[in-house]
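Okay, got some structures for you below.
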Structure 1
Amino acid sequence: MNKRTKLDLDNYLPYLVNRVGSIIAEQFGGEALAPYCLSIAMWRVMAALASNGAQRQIDLAGLTSTDASTLSRLVSRLVRMGVVTRTRSASSTREVIVKLTAKGQGQVDRLVPIAIEYEAVAAAGLSTDELAALKQTLRRVFANMKSRLATARASGVPASRRRLRA
């Protein structure tokens with residue numbers, strides 16, 4: 001008899017995280033970002049710039065968890081939309097600095113309160129301590145996965161080929 005391996009998605013962390021992220025992104029993107037012709041990825045770039053100021057494009061990739069080539073295309077589109085500028089760094093011609101324009105900052109100023117409302121709806125029923133614990137836990141999960149990737153790269157063995165050990 002062939003015994004099938006089952007995965008209880010309702011108790012599987014990657015599924016739950018993706019499910020929550022997907023529904024928030026779908027609703028926020030469709031309702032708040034669509035009037036500005038922005039995607040969730042574009043919003044992340046603009047929000048990161050609003051929070052952290054002008055950034056080297058490579059640093060912005062890290063802040064937004066976006067690979068460098070995808071980020072370059074996103075930034076090009078945002079430049080065409082007039083919401084960010086991209087200039088060569090004064091210290092290195094190989095470095096590109098990305099900065100919000102006044103138009104981009106105005107859009108962020110209008111969207112941040114809406115984003116905060118979405119967070120409040122998503123967190124309804126959680127106490128302040130529970131919400132803080134949830135955020136800290138998600139940061140830890142992210143760090144664990146970044147560490148796994150770094151270890152795989154350092155070992156020269158692709159992460160997809162490594163056997164995990166507890």
Structure 2
Amino acid sequence: MNSSPLKLIASDVKVGNRVRIHDFTNLYGCTIGDDTKVGTFVEIQKGAVIGRRCKVSSHTFICEGVMIEDDVFIGHNVTFINDRFPRATNAQGQLQTEQDWKCEPTLVRKGASIGSGVTLLCGVTVGERAIVGAGSLVTKDVPPCAIVAGNPARILRTITATTQVRLPAGK
């Protein structure tokens with residue numbers, strides 16, 4: 001990992017081998033697995049875990065409570081949410097502290113792909129090898145091998161052993 005004054009990487013970040021982190025990142029209290037790439041303008045908060053061989057594209061926000069397993073693709077400008085009822089102040093009118101809200105976890109299973117511009121609400125699981133289409137709003141669990149898109153995200157089809165997700169070369 002290259003050192004740069006343009007990267008804010010706290011001393012409590014656990015970084016695996018051969019991890020590539022681009023400039024203009026803000027990482028603290030998180031764990032990043034081997035061979036993972038983190039793009040420019042990404043923030044990864046404390047307690048977030050990124051698996052091995054993942055790609056986190058630019059302008060993405062990964063908050064506390066997010067667990068991303070191995071081989072996951074995260075597109076550009078993806079936002080994870082960890083608070084179901086966000087507020088600036090508590091009932092007494094004071095700025096909230098960590099005691100005033102509940103962090104709800106989100107899980108992205110192995111081999112899933114999250115398209116650019118997706119927002120994932122807290123408390124959801126994206127299943128293994130699932131694909132979330134660009135611009136979607138994920139409000140509930142995505143089954144394994146499902147392709148979902150929309151606002152809210154809905155199942156379009158399921159990936160099977162014979163499904164070709166990629167177009168053949170030249171198409």
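Read-outs: derived from the displayed coordinates by stated rules, not from any lab. All figures in this text were calculated on a predicted structure; none of them were measured in a lab. Cβ atoms are built from the backbone, for glycine too; each structure is taken alone.
Numbers at a glance
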quantity: Parent structure of the calculated result 16, given that relative contact order in percent (Cα under 8 Å, 6 or more apart) is the read-out and 1, 2 the choices; calculated: 1
quantity: Winner on FRET efficiency 1/(1 + (r/R0)^6) of positions 18 and 138 (r between Cβ atoms, R0 = 35 Å, to 0.05) once structures 1, 2 are ranked, highest first; calculated: 1
quantity: Label whose coordinates, when helix-only ellipticity at 222 nm (-39500 (n - 2.57) for each DSSP H run of 4 or more, over all residues; to 500) is calculated, return -20000 (choices 1, 2); calculated: 1
quantity: Structure from which 1.2 was derived, distance in nm of label points 7 Å out along Cα→Cβ at positions 10 and 26, options 1, 2; calculated: 2
quantity: Which of 1, 2 leads on mean count of other Cβ atoms within 10 Å over residues 50-57, largest value; calculated: 2
quantity: If Cα Rg over 2.2 N^0.38 Å is computed and equals 1.25, the structure in 1, 2; calculated: 1
